[in-house]
Structure formats: C-alpha cells, structure tokens
Structure P
Amino acid sequence: MPPDTHIEMLNAEAERQPEPSKETGPNLEALSLAAADLGRRLVWLPGTHSSRFFSERYRALSRAIRPVLRHFHGPPPKNSVGDDFRWLNDNLRLLHGDLRSTKEGFKRVRKLPHVRTPDGAVAPRVVALAAGFLATCGYDFSESALVAYVQAFQQSTVLRMIELWALVPALKLVLLEEIAARGSKVAQDSEGSYGAGVCVRSLRDIGHISWKSVVEPMVLFDRVLRQDPAGAYARMDFESRDLYRTEVSNFAEYSDLSETEVAAAALALARSAHQETHSSPRLTAPR
C-alpha cells in the first residue's frame, strides 16, 4: 500500500461525529472480543523483521498533518468555533511534541515482527494492534481498555517484549494520522464536529501514564520469572527486573526458543539448583 494511501482513506472516513463521552467507560467485553478476532486474522510473516514502514509512514503523516497544524496557529477567529477547533488550537505544542517523539520512539525499536493485515497491508504487528484497538474504542483511549485489549490479544498471540515497549509510539502514530484526517475537515469547517477533540485528548492521556507500571504486567514471561524459588526476582526494583527481562529477550532473539520458553528454562535451572544440598546453606539461594 503506498504511504499516502492510509492518510487518504482516513480523510475519506472523517465524517461528522460527536466526541464520545467518558462517563460510561469502555466496553471491556467488546474490546476483548475484537482483540481476539484481530489476533486470529493477522497473518504472521516470520521472514520479515525490518522494513521501511516507519520512515515511509512518518513522511506521509508529516505531509498530511503539518498544513493542518499551521492552520490552527494564532488566535481563533472571531466568529464562533466548535470544540474540535478549540482542542486543536489549544494543543498545538502537544501535537508538535508528539510528532517529534513518535519519530524518535521508532528509532529505538528494531526487528519488530511483521504481519499481513486483513486489508492486505504489511505492517509491524504492534501497529496493527494499536490501529485495531483505537478503531474499536472509537479513538477514546483509556488505560483499562488498552490492558483488556492486549490481554485478550495475547491469549492467542504472545507479543514480544520489544513490541510492548513500542506500543506508545504505535498508538501516537495512529492517533496523529487520525488527527491529520479529521483536522483537515475542521480547517474547512471551524464549527464542525468531526471527533478530532477525542483524538487529541487521547494523545494527551497517553502522555500522562506511567508506562512502566502498565507494560510490565503485560510481559507474559515476567510471570514465569516471578516463580523464582529464591524469591529474589520479585523483590528487585523495576530497573533490575528489566535487566533480567532484557537478557531473556536477547537469548530468545538468537535461539529457536520464545521468550517464555527461555524464561521457563531459566526457572527450571533455578529450581534444580534450589533442590541441591550444599555444605553451606548460604550457597543455596545464589545457586
């Protein structure tokens, strides 16, 4: 799919719609069903680990969103404007900042698993997941909704740790593309309601979350490591646990085992050592 095609499709779909209310909360059951369905429909491409996806998609996003952002610089017009216009006008610094941070975020991830999406496009799996999640919840982000969606997705498709840490730039990318599409409509109709405000609010909320506490429970092999018979892993601080998880991920990357299988092998060795008898009891826990 050409890089600009995605933006064009979003422009075509950016019709008038009211901003969703946060009062009722997300439908977690519907999100879980949608996530499970997406997991079944994505086709994993094991031979594809890197691509020009991010650079091409980011260039297309920049071409689409920069004219929109320029339109909202300066004070609003004297005539009445809608909520969408105000959200865009009041949050230009946020939008410019997230546009930069999204580009930098993708520079820090590599060798992401790729999939073929139901519409035939090839994309990193985490981007397909982010797009599916946001479309399902009407681009109205909440932490509880994302956790429910990812948990349901991982019941059939376990995500690698690097994919989970790539969730933030993936979510921002999809939201910024949607803002570009809906914002172009608001630029032509300052009183119109196209749902741009909810996308901006979601982008803001993503930036306010402590992602360490959100992502860590999503790493499925973390639960295996917490069964350490010495109980040392669970007592570590986050940074120390993350060093262990990174080592597990590195082993898996260069072996035929998954991250969970590597963690299970390490746990089996720890349990075996725990059952050994030593002349000094002090040796048992370190072994």
Structure Q
Amino acid sequence: MKKIIPLLLYVITLCGREEDDPHIYKGNIALPTSQEPAPLFCFGLTVIDKDNLQVFAYVNSLLGKKTDFTQVVPTIYYGITDELTLTIGQPIAAKFKYQNRQSSGIGDFFIQGEYAFYNKDRPSYANQATLVAAVTFPSGSLKKTPPTGFGSPTFFLGATACHMNIDWYIFAGLGGLLTTPHNSDQLPNSIFYQWGIGRNLYYISKKLIVTLTAEFFGSYTKGNRIRGTHYKNFDDNNFFIGPSLWVTTERFTFNPGIAFSLYSNKNDPGIGKFLISFETGWTFN
C-alpha cells in the first residue's frame, strides 16, 4: 500500500495538469480573441470564439455645418462557432439634423453574420479572411426628414482580411449595400472600402490591451430614385481618416475615436466634416 499511494498521487497530479498553452499572451494578443483589437469605424472583423456573448453600445455622430447625425446602436454579438459570429442591432436616431430640418426615432433593425473562411492562428500571430453578410428591416421611417430608415429591406455583402501580431494590426475590406424600392422611391446603393493599421501601446498579459489604430475608410453612393426619377446630383463620394483607441480588459471594452473628412465631391455646406464615435461593451463566456 505504501508503494501504491505515491503512484496514485502522481497519477492524480498528472490528470490535474492543464495542457501547456502555446499562445503568447503579449501585445495585441495578450487576451482571448473576443478582446483583441478591432476597428471602430469600419465594418466586420468581429469574429469571436464559440459561445462567447458580447453586449455593446455604439454611439456615432457625423457633424458638420448645419449637420448633426447622432445615433445610438445597442448591439449583441454571439459566437455560433469559432468561425461564425452572429450580430444583431437596433439603431436609434437620437438626433438627425440637416440644415433646418430635424428628426429622431427608431432606425432599421439589422442582422449580420460574419464567417471566417480562412483562419491561420499561430502562437505569436494570426491571419484571417472573412465574409460579411447583413440584412436590415424597415423599422425606421423614410417619411421623416431626414429619414431614419431606408423604407424597405437592404442587403449588405462584404469581405475583410487582417493580420495581427504582438505589435501590429493590419486590415482591409470591401463591401456593397444594395437597397430595394419602396413604392416609387429608392435610396441609393453604396460601395464601402476600408483599410487600417494599428500599433500596440501597452499590455498586461491576460489582463489588458491598449492599441492605437489609424483607420482609412470611404464610400461611393450612386444616385437615387424619387417617384421614379433618377437624380444624379445625389451621387456622392466620401473619404475619412482618423485614429481610434482600443482598450480592453478580460471582460470590458472601450473604443473611442474621431475621423475627419478628407474628400467629398459634394459642395453642400451641410455635409458632415468629421465623425466622432465610441463603443463600450461587456463580454460573457
């Protein structure tokens, strides 16, 4: 018995050991996937681990001379698998002001899925490519001025790619928004493009990540049809650049930023000149 007891204790000790974790918890990868850096102004790049649940509040204000488009977007992310994340959100127009007209109210409810069709995860870096698909439902109003919704369902399809290592974070994406007609009215279709680069500023292994990201993003919008007539003067091309700061702990996320309009082909004095945004959230897993 004296010989057996030490053997049993040794077996119990071995069974109780966790496998060595090859992941290097430093820099941008100092925390699990759900807490790693992501862009603020750009779409996609929100794939999280299976069964993770995140609840976020996103606040966004497009400001300019005689312009104030401020909305709040409560959002929920859920990791269906390690490669597929479902997102649902309900935008709320807190204040939509254009020149001397103002509106507010519920925006268009949306459901989004993002699938990582390529994922190369190594101890010190990760490469990922995703497809993003979303649909909005006309819970907002097209009749208000400015409108708080499209008045009919819209569909979005895009793709992203990113590389993340301990120090750097690089990403790019391209997507398109397709609108559908509402009676004889149809708001314009749009193309979105984006890229960015981030640098880790500070980290505490398994506890904290602080990363500064420069985001470059723009859109091209092609006219619209009101009562069956196409108006070319609604064609628009915008390009923004701005920094965002990603701060996360094991559960909490805070991501503020500001972006400035570098180009717009509209001469309208009411067009937005800069964008102020922040998001904050909590992770459950």
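No value in this document is a laboratory result; all are computed from the given coordinates. Just so you know, these numbers come straight off a predicted model, no measurement behind them. Cβ atoms are built from the backbone, for glycine too; each structure is taken alone.
See the values below:
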| item | result |
| --- | --- |
| Highest-scoring label, criterion being mean count of other Cβ atoms within 10 Å over residues 121-128, among P, Q | P |
| Which entry (P, Q) yields the derived value 26 for relative contact order in percent (Cα under 8 Å, 6 or more apart) | P |
| Origin of the derived value 10.1 (mean projected area of the Cα convex hull in nm², for residues 89-216 alone; candidates P, Q) | Q |
| Label whose coordinates, when Cα extents along the principal axes in Å is calculated, return 85, 36, 34 (choices P, Q) | P |
| Identity of the structure behind 1.03 (criterion: Rg/Rh (Cα atoms, Kirkwood Rh), for residues 25-184 alone, calculated), options P, Q | Q |
| Origin of the derived value -19000 (helix-only ellipticity at 222 nm (-39500 (n - 2.57) for each DSSP H run of 4 or more, over all residues; to 500); candidates P, Q) | P |
| For 1.00 (FRET efficiency 1/(1 + (r/R0)^6) of positions 129 and 193 (r between Cβ atoms, R0 = 30 Å, to 0.05), calculated) the corresponding structure among P, Q | Q |
| Top of P, Q by distance in nm of label points 7 Å out along Cα→Cβ at positions 33 and 257, largest first | P |
